[in-house]
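Engineer: Please go over the structures that come below.
All of the numbers you see were taken from the coordinates with simple rules; none came from a lab. Please read all numbers here as calculations on a predicted model, not as lab measurements. Cβ atoms are built from the backbone, for glycine too; each structure is taken alone.
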Structure 1
Amino acid sequence: MKSTVEQLSPTRVRINVEVPFDELKPNFDRAYRKLASQVRIPGFRPGKAPARVIESRIGRAPILDEVVNEAIPAKYLEAVNAGEVKTLGQPDIEVTKLEDGDHIAFTAEVDVRPDITLPAFGEFAVTVDDLELADTEVDEQLDELRARFGTLTGADRPVEDGDFVSVDLSATVDGVDVPEAKTGGLSYEVGSGELIDGIDAALVGAAAGETKTFGTTLVAGEYAGREAEVSVTVQTVKVRELPAPDDEFAQLASEFDTIEELRADLRERLTRVKRMQQGVQARDKVLDALLEVVEVPLPDKVVQAEVDNRMHDAVHPFDHDEAKLDEYLATQDKTREDFDTEVREDSEKSVKTQLILDAIAEAEGVQVSDAELTERIIYQAQRFGVSPDEYVQRAQQSGQLGAIFADVRRGKALATVVRQATVTDATGNAVDLSELFGAPDNDADDDTDTAVEAVESVESGEDTGTTKADSETVAG
């Protein structure tokens, strides 16, 4: 087989391949066996007819089609490996010559990773917020813990912010009932903002048995993006009574004997979370610095694929109805043109980020161990509330295992840069991020990936820390 690589642009190549027929004998053998099992020829058992008999029966063209369809993908990969081409996405393949008995020639145009010149990572310097922790923040954490042990008692008064109510809900759009919005006996904490926009204001001041109406914009379902009139009827009003913050409560809710020991532990955990938040800032600012100084030509098809994926995700909640998406955007004071521009800019940034981090991973020799990949799978499975086996099965079915591996590798690559950068707080003090990103001299088996997961958990607002209260979770 002969192959050459022709550079069409910094992000696209054409691979020219010529395959002599003598290399295709195994493909012809498989093609004859396959067609022999499909064609009934008198005098021969299924699958036993000789090649010359099959050709005389069905002609040469179907056999050549079968050989070409099987051989080209394998020969393409062989040419890619021989030319050390770093491909992105699927190729556009065209058969340019088919001389029976002599050779097959085809071309494959495909996007490739561009050459990227990386800066000296030690020259990056970023500033993060000071680590400040007020007593009121510790008080808030303690109150949240006390709330987990609180009791609900009936309140013979109108609803106030923070109360727990049982309500019946219904909604109409232009006088038409919205079935999916109708429910009864729904428990809700007033002021949490976790239900429907506008319901908190409607509930405050309402008494048990009273019905209030308010307008809101539906964000999902058949009427997503439409204005609806919602009726809410208060069934019961309850208030949560918290246990006293004393030594008895500390012994109930934690492994500590005194409330002061519990408060000290909460302070320590909050401090750790704030260090992680500093890590988030450092990571994001280092990434922004990379994106600013590194020039990356973007592969058009890869960017368009990212745009298409984001558009699909955006319109999916609206049953893929573009008009409903446009209506929803209008309620957000955003035009479709603005939205499309935003999606493309975000897509370009995402692709550029991936290309830069992949280049760093290659330059720094970043490896991903089986243990690190398993840790990420377990972490992701917990986030989605499924077993690791189920998560792996879903990832395999959707072809996402490779993406999980790539995400781990990119996270480690970015951690490599952060470790080499100079990070100071607003006061000018050096910030030690080794707890999150590992020490600079750690080997490939360090806990960098675990540290990146911890940073991501802070971004998503997940809890960290332990007590006996709720899966040993306190602060976060």
Structure 2
Amino acid sequence: MENTSTSDMRDPDIDENKIAKALLDEEIGALDFLVRDMHPADFSDQFEELTTEQRENLIERAPELITGDVLTELEDDVVEDILPLISSGQLADAITDLDNDEATQIIEEMEDAQRDEVMEALAPADRASLKAALEFDDETIGRLMQREFVAAPPFWTVGDAIDHMRTTSADLPEVFYNIYIVDTAFKPVGYIPVSNVMRQMRDVPLEHIMESNLVTIDLSMDQEEAAYLFEKYNLISAPVIDASGRLTGMMTVDDIIEIIQDENKEDMLALAGVSESGLTDTALDIVRARAPWLFINLMTAILASIVIAQFDYAIAEIVALAVLMPIVASMGGNAGTQALTVAVRDLTEKDLNQRTSWRSVRREGYAAALIGVIFAVALALIAYIWFRDTQLALVAFVAMIINHIFAGLAGILVPLGLKKFGADPAVASSVFVTTVTDIVGFFAFLGFAVLILL
């Protein structure tokens, strides 16, 4: 019988952390050879899995492995954690090779003192470009855009454009998809996909092959609005213009995908009343982030309990009320959450706006009433079979319909109201909706119980 070692029996789908193993075996010399053939994203994944001590050990012994490409792949909290361990000169060299938007993301994670040192070590043109980006608010296109782009006048030929790109290759963005056509005021009037340029003869004027249905993005536009434009018009890249309409940068689809993922993750966490937990966060950091929302939930739960307390005599006299009461409130809460989730998604995708809001509210009210009737019949039958009480079944029937209607309307009206007043619908909506469904559910059920049964 063939002997099989433990390592041979290991699941082949489980990839060990080779960096951690090299550090454990103190094979620092082998790290450079190991990392050389790794994609920066793969290296960053394994680097993020290291403990704080292991990261410090690696940076101390092989700081050259932390390149600009690696920094752009790391999670923000990990970047913020390791930046103090890297010299300002090395950081300046690392971000020099990056596009402006990627360099900005790294610079903004630095402490002020380190940022000043790194900026001083940069070439004047790079320094001016990064300072211009940092003047814009976070999550605006001015902060996120790529300032390297390719522009050409309409009277140029295809050959002129190709020759220009070849002679200025050092100043071109690392990846670009379109050549933007600009007028004498440097305002974009059209674009030509690079793939189309390569199909044309050299003497073809650019104005003959340019596409004029140009979608532009403003410098001050929020990143979520820009992501919506990319999704709506199926864009690969888009020019960024300043207040006077002059071309000043571009956004590409790879940046937009990252924005969409960040926005979706942010909304998902906000609906649950939590914030993202980074790899470097401690248990105390998590408590600080979650405790305030739980405190708000505690206060709203007390409001619901106050409603129950007003009918304590009814519950004491008819114990069956205590059995059925949580069912009504729970079903309403789930229905409200469903409506809320759809409403927040529609607001994000611009499907729910001032023109469509009334139609959406009416539709949600009808749907909530129909769902309420369906489950009211189900609960009434359960109540009758369980307690053999027709009046109790009637109470459950009416309360279930009322709570579902209020839940559906709250699920759409609450985020609409918050949006109108400038608040983020995803952040606080769930607390208000849950409060409505709990209070209405308990009040409707216990109130009708007092009227009908007592």
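Engineer: Of structures 1, 2, which gives 63, 31, 15 when semi-axes √(5λ) of the Cα gyration tensor in Å, for residues 65-232 alone is computed from the coordinates?
Structural biologist: Going label by label, the one that fits is 1.
Engineer: Out of 1, 2, which one gives 15 for relative contact order in percent (Cα under 8 Å, 6 or more apart) as computed from the coordinates?
Structural biologist: Only one of 1, 2 returns 15 for relative contact order in percent (Cα under 8 Å, 6 or more apart), namely 1.
Engineer: Of the structures labelled 1, 2, which one yields -15000 when helix-only ellipticity at 222 nm (-39500 (n - 2.57) for each DSSP H run of 4 or more, over all residues; to 500) is computed from its coordinates?
Structural biologist: Numbers: 1: -15000; 2: -20500.
That value comes from structure 1.
Engineer: In terms of distance in nm of label points 7 Å out along Cα→Cβ at positions 97 and 385, which of structures 1, 2 is highest?
Structural biologist: 2
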